[in-house]
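Asker: Next up, some structures in structure tokens.
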Structure 1
Amino acid sequence: MKPIAPDRVGSFFEPLDYNLAIASIIAGLTPGEAYTDNLETPEVALLCYNHHLFLAGSPGDGTFNQVLNRFIGRTILPKFADAGRDVFFLHVSSDSWHPHIDDILSGWYPVIRQRAYLECTQHSQDWRDLLNPEFSLRPVNSKLLSQSHLENMDYLKEELCSERPTIDDFLQKSFGFCVIQDEQLAGWCLSEYNTGDRCEVGVATVDTYQRQGLGTVTTLALLEHAFSHGYHRVGWHSWKRNIPSVALALRTGFNEVQDYSIYLCALNLAIQFALHGDDHRSVGAYQEAMTWYEKAISIDTAPGWVFFNTARCLALMGESKKAFDHLLQAIKRGFDDLEQFRQEPDLVPLHANPAWESLFQ
């Protein structure tokens, strides 16, 4: 794979037009990298930015898949790791790539995930009627960011750089709104990949402020600003299984445009194996889930939540002693959110066991 100017392979990515990051990279507004199989007569193009890989063109044979696998592993992923990214996502331009994914991502054990793309083309609701008077709405600008005493400011700054390389880049090219109560940032909605008359949004609400309508307020404020400043299409991407996110988008005027699939890989294999375990557990395939969980916990780098999810599976299987053993391991590895322990439905079979209360003590 050879470096190439992104605009030279822009046409390859037309089937992925719903993903505005691509147009932003091609327009030079986002610092992505482009590669191709042949500079003179390209048949395959790869765009890379942040932790996203966009693959387009005509799938090659087994030999090319091996070349692409090595290129991703030796050239792309070290850059992601250096930037602190612990997962990466692969987007493909057509279904013709799917039979080749196991070869292209060999060694990373990809899991497939379903995403939804929604879009809003007009603003029709006023956020002012919905804002609780105990909160104030503020634009996300340099004046706000200078108030370092505000609680959750680090969280907001991290979000500013989730799809932009720096905070300054966000301030120059994007916009957003947040809600504040007393001295705490409670939630925000930020524009992403602003390109031409389009942008996309990212919404977050601090856990302790959820279910108070703040996501609705910040989203409507952003839409009002966008449509009054020359934007005609605002996009929203969500995991299909994230029902609250999709519901929020629909509630604020977005319409579903299409569903699509992406491949998710964690650089830590313990996490990747656990993701496979989670998928099997979620459909009741507990034995298959345990096969993956056992692979995950055999790796020293397995985080505490992997043991917690393994315990969930064991509890559902009636293996209470093993479940408690894994819960103890989760706690030892720092996964000690007592409320999550108490509220997890999969652990209900353990509640009648005397060891349950002993665990909390």
Structure 2
Amino acid sequence: MIPLFKVALAADALDRVAEVFRSGYLGHGPLVERFEHELADRLGNPYVATVNNATSGLHLAMRLVTDPGPAGDKAPEDRDEVLSTPLTFEATNWAIRANGLRIRWVDVDPATLNIDLADLERKLSPRTRAVSVVHWAGYPVDLDRLRGILDRAEAAYGYRPPVVEDCAHAWGATYRGKLVGNHGNTCVFSFQAIKHLTCGDGGLIVGADAETHRRARLLRWLGIDRAADRVRADYDVPEWGFNFHLNEIGAAIGLANLSLVDGLVARHRENAAVLDAELAGVPGLERTARSPDREPSFWMYPVKVDDRPAFTRKMADAGIAVSVMVRRNDAHSCARDFATPLPGMDSVQDRMVHLPVGWWLSEEDISYIVKAVTSGW
């Protein structure tokens, strides 16, 4: 079976983890700090704070952008909506609910499978507290267009909704020459086992500014300043937080895998380029859009197919793992209160499926996938 995902581990990852055990220091320590410094260098952004997983990161990021803390001005009670996409892993949207806010669903752009920015602009209102976007499969949202939409919202309503970018699929992706994570929003990356860069499990919050970064570092560990005098318990917690910090084991794995990740992303792109060329014009199959102003990370390779059940059976019979990946989030019982018509989502929900595209595929594997798809289903 050609797998859809595979874990990549550097050769020295086990040795680095063994060294952590020998050190006797397993919690947040010097390796976490070193990992954060290296991540900041890689991204070209100093405002980084690791967390134990991306779900924690999304929860905390939504808290950071929607609750200014004890020193900030509270939002009006009726400003309680977060505009978000239903096409994502549930963690994106349950983070909104975990912060006591309402989801207002925005439609999906059938061409990219990202959030439909025209529909987002239509749905912005004085009730909008924040906006959540997902770079689906590592294909960046049009962030400059989003910025212009928010400029107009600020002019109309006297308030600029902050943005959380879910970058779980998008390590290494670029938009207009800059790595995702550098466009003025609060961003969350995933370092879960099968992502391009893995810590076994882990995540990263990239703050929009120095204050967001300061709060992220505090609130990921209960609001306690790690420099505080806890021997004499002579410290105060001005803003309560969570137990979301990364540990030394995760940091050791992440540090090892930093040596691999650029090459892995490059292989995903090379494989995607072959699929782009070979699958163009296949009857019953539609590729997602490409734009020259962005370079996807291609964590997955999404396509839209006619008769998806037949397609998935054909791939299974050929020994090729494919997946729909997620259920549209607005279809869950716990989200039925927010239901609204979403024709774009409706148009792709029964057609989208994802093919293997990763670093583990040989040239023979890619050729085999192409032959299986192009022979029909």
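Asker: State the single structure among 1, 2 that was used to calculate P(r) over Cα pairs in 10 Å bins from 0, in percent, giving 5, 23, 31, 25, 12, 3, 0, 0.
Answerer: Of the structures listed, the value fits 2.
Asker: Using FRET efficiency 1/(1 + (r/R0)^6) of positions 49 and 129 (r between Cβ atoms, R0 = 41 Å, to 0.05) for the comparison, can you identify which of 1, 2 gives the largest number?
Answerer: When FRET efficiency 1/(1 + (r/R0)^6) of positions 49 and 129 (r between Cβ atoms, R0 = 41 Å, to 0.05) is computed for each of 1, 2, structure 2 gives the biggest number.
Asker: For mean count of other Cβ atoms within 10 Å over residues 113-120, find whichever of 1, 2 sits highest and give me its label.
Answerer: The structure with the largest value is 2.
Asker: Of the structures 1, 2, report the one carrying the highest value of relative contact order in percent (Cα under 8 Å, 6 or more apart).
Answerer: Of structures 1, 2, the maximum of relative contact order in percent (Cα under 8 Å, 6 or more apart) occurs in 2.
Asker: Where is distance in nm of label points 7 Å out along Cα→Cβ at positions 25 and 185 largest, in which of 1, 2?
Answerer: Comparing 1, 2, the top value of distance in nm of label points 7 Å out along Cα→Cβ at positions 25 and 185 belongs to 2.
Asker: To continue, here is another question. Here Cα extents along the principal axes in Å, for residues 217-256 alone was calculated and came to 33, 18, 12; which of the structures 1, 2 was it taken from?
Answerer: Going through each structure in turn, the value belongs to 1.
Asker: For distance in nm of label points 7 Å out along Cα→Cβ at positions 241 and 313, find whichever of 1, 2 sits highest and give me its label.
Answerer: Of structures 1, 2, the maximum of distance in nm of label points 7 Å out along Cα→Cβ at positions 241 and 313 occurs in 2.
None of the figures in this text is laboratory data; all of them are computed from the coordinates on show. Quick caveat: nothing in here was measured; it's all calculated off a predicted structure. Cβ atoms are built from the backbone, for glycine too; each structure is taken alone.
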